[in-house]
Structure 1
Amino acid sequence: MAEKKPAPAEDQLQLALERTLAAYERTLLAWIRTAAALITLGFALYQFFEHLDQQDPNRVRNQLLTARTFGVLMIVVGIVALALATLQYRRVMKRLDAWLPQAPFSFALLLAALISLLGILALLEAVFRHL
């Protein structure tokens, strides 16, 4: 049985960089899932209480923090979390570019942009619906 030769140091460095890149992609995807869940739940809460208000306009409401406001806040938190995660990802990728100049196109970054756009649209719908 032939003994496996160790990879040259350059190959080991390349593989380590690719593993690091994959780890950051997975981390960004986890943030995307979290942000999408926050945005979705916030918009669903907003729509639910909008529907309740249409059914019973005289319903008693909490004046300090309405459920509608809470839904809008959840949408905002989702958008901000995704923006911060994307900024962190871009900062790290700029550092890795020096070591890995031929990094593949990031579909996670494209997905983050699309989810951000959907979150902003949901926020605009929730905020400007009554104006």
Structure 2
Amino acid sequence: MIPTADSTRAEYIIRNIAELPVMRNEKRNEPSHNNTLLVGGPGTAKTSIIMMYCNQFDPNVMLFHRMNFSSATTPYNFQESIGAVVERKQVRTYTPPGQKRMTVFLDDMSMPVVNAWGDQITLEITR
């Protein structure tokens, strides 16, 4: 892929947001990272920008998992997809294998079905 001025700007912003220091749990001294939500109309190269950014990861340090949402995606599908790429350390603690970090890319988040109450239950589990 060939970077454009817009993709370079977006990649710069994503990188800066991802590198902001965040302490997930002060007591256990667990650092965390900020999430990034890239929004825009169809055809604005959101997926391409993310893929260009994630292709720079060192596979020995950072894993990458991409999940495409559709109208048929259920919370169970999401949980199974994430569960397939992480390992269980404790009762409620899951980590990427091999002491690595992981970035999960959720593509087309607006696609899951909206129920009668106006909720997208698949997005509720992602929170």
Structure 3
Amino acid sequence: MSEENVEIVRGAYAEFNAGNTAGVLGRLDGNVEWIEPGGGNAPSGTFNGPEAVGSEVFSAIPENFDEFSAEPDEFKDEGDQVIVTGRFKGKAKSGAGLDAAFEHDYELRDGKVTRMENKPDPDAWAAAWS
């Protein structure tokens, strides 16, 4: 099951970077807990359910960025958890560049993401969202 979890998460990045946020949201459990660190104008707090993730997290990206991608480098299989490291890249509407390392911690159950915590480099993240 754990390799399947890695593929579910890997597919979410492909969907996200292709602009298909509905495809990402479809991989989330109905009661998903999605945790964002904030910084600058970035979403902050815990968002519950795919609808909240879409309307309060994903919708903030095009409001603040002309270009934005999450580029994973490594997927670490930990059974019901998948740890992803990579970089956020982009260009904010303010003109600021985004190049921030991240760690994303996922928990999955029955083929769906039940929890995700975004842990970007705090300084680079906040600067791009300001």
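All of the numbers you see were taken from the coordinates with simple rules; none came from a lab. Computed from a predicted structure; not experimentally measured. Cβ atoms are built from the backbone, for glycine too; each structure is taken alone.
Tabulated results
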{"quantity": "Comparison of 1, 2, 3 - label where relative contact order in percent (Cα under 8 Å, 6 or more apart) is highest", "calculated": "1"}
{"quantity": "Distance in nm of label points 7 Å out along Cα→Cβ at positions 43 and 99 from the coordinates reads 2.7; which among 1, 2, 3", "calculated": "3"}
{"quantity": "Value 23, 15, 13, calculated as semi-axes √(5λ) of the Cα gyration tensor in Å, assigned to which of 1, 2, 3", "calculated": "3"}
